[in-house]
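Next come the structures, one after another.
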Structure P
Amino acid sequence: MKRQLIKCLTIASTLISSPTIIAQEENTMQQTASFIQMKAKSGQETQFAEFLAGAAPIVKETEPGTTLWFALKGATSTLAIFDIFKDTLARDAHFSGAVAGALNDNAERLVEGGWNNGVIPNMLNSSVLSENRVNDLYSAKTATYIKLKAAPGQSQAVEDLLRAAGQLVERTEPKTLYWVALKLDENNFGIFDIFADESGREAHFAGQVAALLKEKSSEIIDGGWDAGVVANVNNFDILAIK
């Protein structure tokens, strides 16, 4: 196990300084992302899920700058949206677009807390650090979002690890259909990934990226592995993809 972790660290170190990573950073540096986790009002879980699933064609028809859009359903009446945009202007266009307008109009009926207390406070905007995408996105059935906070003085270390991890995913995780690392602000980061089924998620969390993050988490993640990573794992079923 120790030898495997040393190998992971060596690969990550090499990738951080490689031309491939530099090129990847250039391709993703303008991209932005957004994650919104909401709770359905009591008795409105099915209606809210249907509303989100039905929004995917509208995003496709009206938002050319929204490159990816996911409607998600979690446990205990939790619904979520995750999307990737070409740039900040595209994200602004999304939040002034038809889907955001429809959600605003229906939030009082569907969302616990309505628009002002159930949607707006839960928006997590971020920039894309690293991205790994394959072609078969639409076979995905399940997704994971993890929010990470850097330990004091370790923000750059977390960012470097996440930038390198995209290449490790591409090389070693064929069942991870999409993976993206995010920077929310100076100290907070995120990971979003999708899988064809539960076996893909299990393979991911038993893979090299998870091993590398677990090895380094006591040093660079606030709360370490258990409180800083595992406690912040949110799993979802995918309702729709744009």
Structure Q
Amino acid sequence: MKRVLIVDDDPNIFEILRAGFDKDEFSAFSCLDGDKALDSFVQIKPDIVILEIMLPGKDGFDVCREIRKISDTPIIMLSKRGDTLDIVIGLELGADDYVKKPFEIKELIARIKAVIRRCENCKEKTASKNEFATKNETIEYAGLRVDKARYAVFADDARIEMPPKELELLFFLASHPNRVFTREQLLGNVWGYDFYGESRTVDVHVKRIREKLDVISEKYDWRLKTVWGVGYKFEII
């Protein structure tokens, strides 16, 4: 049974979610205070955290930052604010998804299941990695090498620090040069879940990859390119 920690100062949110969960599949726990959220997380050891941004005490951003220091447990941020800046900040702090209030309970539960499934698949793939890269797990272009087996990126022979999901997104795009992918396709192929309405997470990850590689890519014949109105591609000039 999956354990879900719901950090929200509105007790009605906990009751709505608990009522919507399949009791044989999920066990829900509540925390109403940002200052107590980390202690609850450590004590409960949840499989996923549903985290409101606006909380008494520490806000959801601070709680997300604290959790990410000690764990990669998936986090879905929940907020009635829904500003683009809030979404970007939440995703950059390490949240896996962002849902705006009011929400459809079926959609949120579908997102919870999808994020848990994606994280479990990611862990299985990581556990099964061989010590050495195989031919299909390393992609090389001039000045760039993406080694998925070792989860390492090298640009001009210098290692570039890149979190797993950024690396997987870069690897996927570089594996299909000059092919354009929509955000929905990237969510399905890289994150491993269906698209339910929020694709900002792809934009944020692309932005962070570019910040690390754009200066280097200017010297070579490859780049991560936006195709406006469609999505992204790894372009070979």
Structure R
Amino acid sequence: MRILAIVHEADAGAGVFGEVIAAGDHELDEWNPIDGEDAPVLDAYDAAFTFGGAMNITDDLPSLNLERRVLEELLGRDTPLLAVCLGAELLAEAAGGSVHRIDPEIGWLDVDLTEAAGADPVIGALPSSFDAFQWHSYGFDPPPGATELARSPACCQAFRVGNAWAIQFHAEVALADAEHWIDDYRSDPDAVAIGLDPQALRAETQELIGDWNDLGRALCGRFLEAATPA
């Protein structure tokens, strides 16, 4: 398959998902709307991903408005799509849902699957409860017609609408990128405000990231399987 990855910054890309895509001999093209690149021709792609970024959903950036329109078109085409964190928030808006400020979720936090998740081909194989790596200060409400697949105490963590999946947690993140976010935590006022302990988070991340990356690779593999034409 030819796959589009919407990437907002260098340290928030495909991560371990990229390993799975490469292993499947799929072709991956990156588009960074923040850099002012023109929108890609969407009929060239069989599936798409959109990832996270340090910017917020409420930032008045023309690039984010352009991405919303691209996501609306992907939804209209029923292109298989997996959206992560900021990308998931943009997908929720593009599908008619809402995004709102929450108490920040930064670090390893509990996520629980909903009862409806059991039948889902991408999310359903996850543990019923698991610790997920998170870094966000906004949350989404599932759009009309969507199925909520996971929650945390703070917000919805996953939904499916049509042929598109949204996850708030960072199933894609590789250790190097996670450590870069931790090193740079002072650039996030919310991380500073909650008193983030970078040394403690780094140690916890180094301990947990191996199993977490296995979970992320498997999740990506299930998405690609669901996206592959019969």
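No value in this document is a laboratory result; all are computed from the given coordinates. Predicted model, so just to flag it, every value in this text is computed and none were measured. Cβ atoms are built from the backbone, for glycine too; each structure is taken alone.
Taking distance in nm of label points 7 Å out along Cα→Cβ at positions 119 and 151 as the criterion, which structure among P, Q, R has the greatest value? Display every interim value, and only then the final one.
Numbers: P: 4.0; Q: 1.4; R: 1.9.
Top value of distance in nm of label points 7 Å out along Cα→Cβ at positions 119 and 151, among P, Q, R, belongs to structure P.
Using relative contact order in percent (Cα under 8 Å, 6 or more apart) as the calculated read-out, with 13 as its value, let me know the right label among P, Q, R. Spell out each step's value before the answer.
Working: P: 26; Q: 13; R: 20.
The read-out comes from structure Q.
Of the structures labelled P, Q, R, one was used to calculate log10 I(q)/I(0) by the Debye sum over Cα atoms at q = 0.13, 0.21 Å⁻¹, for residues 111-158 alone, giving -0.41, -0.76. Name it. Considering all the candidates, the number was obtained from Q. Structures P, Q, R were compared on Cα Rg over 2.2 N^0.38 Å, and the highest value belongs to Q.
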